[in-house]
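Have a look at these structures, which come just after this line.
What follows draws every value from the coordinates through simple rules; no lab data is involved. Everything numeric in this text was worked out from a predicted model, so none of it was measured. Cβ atoms are built from the backbone, for glycine too; each structure is taken alone.
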Structure I
């Protein structure tokens with residue numbers, strides 16, 4: 001977790017991606033994907049963030065919640081970018 005947040009704070013997308021791919025559990029993978037998504041949103045790259053948000057997810061409750069939170073954050077960024085159509089497309093599956 002410390003490595004993940006250090007990479008996120010540094011804006012190291014490649015480092016977060018490596019951590020995501022090496023996650024040992026579905027929860028760790030979900031946390032890494034959502035962290036990467038949030039870093040991309042903070043860098044105003046919603047298109048790229050959306051690619052990660054739509055990756056395959058496990059179906060347990062913590063992963064479903066993480067995906068919903070990530071999609072809601074992505075929709076909010078699309079609203080900020082004044083793209084209502086993309087915002088709705090990402091928000092609806094997050095409900």
Structure II
């Protein structure tokens with residue numbers, strides 16, 4: 001009879017441990033889900049910010065390209081005018 005009582009106590013302790021483990025598991029699953037949702041939201045925010053930075057960078061690159069083309073056009077025009085002036089001076093001194 002003594003061993004039945006000890007076995008019963010051990011069984012109760014094991015059941016209590018098992019129930020506590022199930023509770024801990026459920027708690028961890030909830031925390032993991034919340035963490036995944038939080039990380040997902042943060043990733044979405046980061047992606048939006050990255051897209052905004054990409055748009056700004058593209059706009060800035062386009063602006064730099066336009067300025068370069070304008071500068072190259074002015075330089076080509078000035079070079080052509082200078083070349084014509086040099087020719088005129090050469091003809092005048094000939």
Determine which structure produced the value -37500 for helix-only ellipticity at 222 nm (-39500 (n - 2.57) for each DSSP H run of 4 or more, over all residues; to 500), calculated from the coordinates; the candidates are I, II. II
Figure out for me which of the structures I, II the number 0.50 belongs to, where FRET efficiency 1/(1 + (r/R0)^6) of positions 24 and 80 (r between Cβ atoms, R0 = 35 Å, to 0.05) was derived from the coordinates. I
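Give the label, chosen from I, II, of the structure having the highest value of distance in nm of label points 7 Å out along Cα→Cβ at positions 8 and 48.
For this comparison of distance in nm of label points 7 Å out along Cα→Cβ at positions 8 and 48, the top structure is II.
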Taking distance in nm of label points 7 Å out along Cα→Cβ at positions 16 and 32 from the coordinates of each of I, II, which one would give 1.3? I
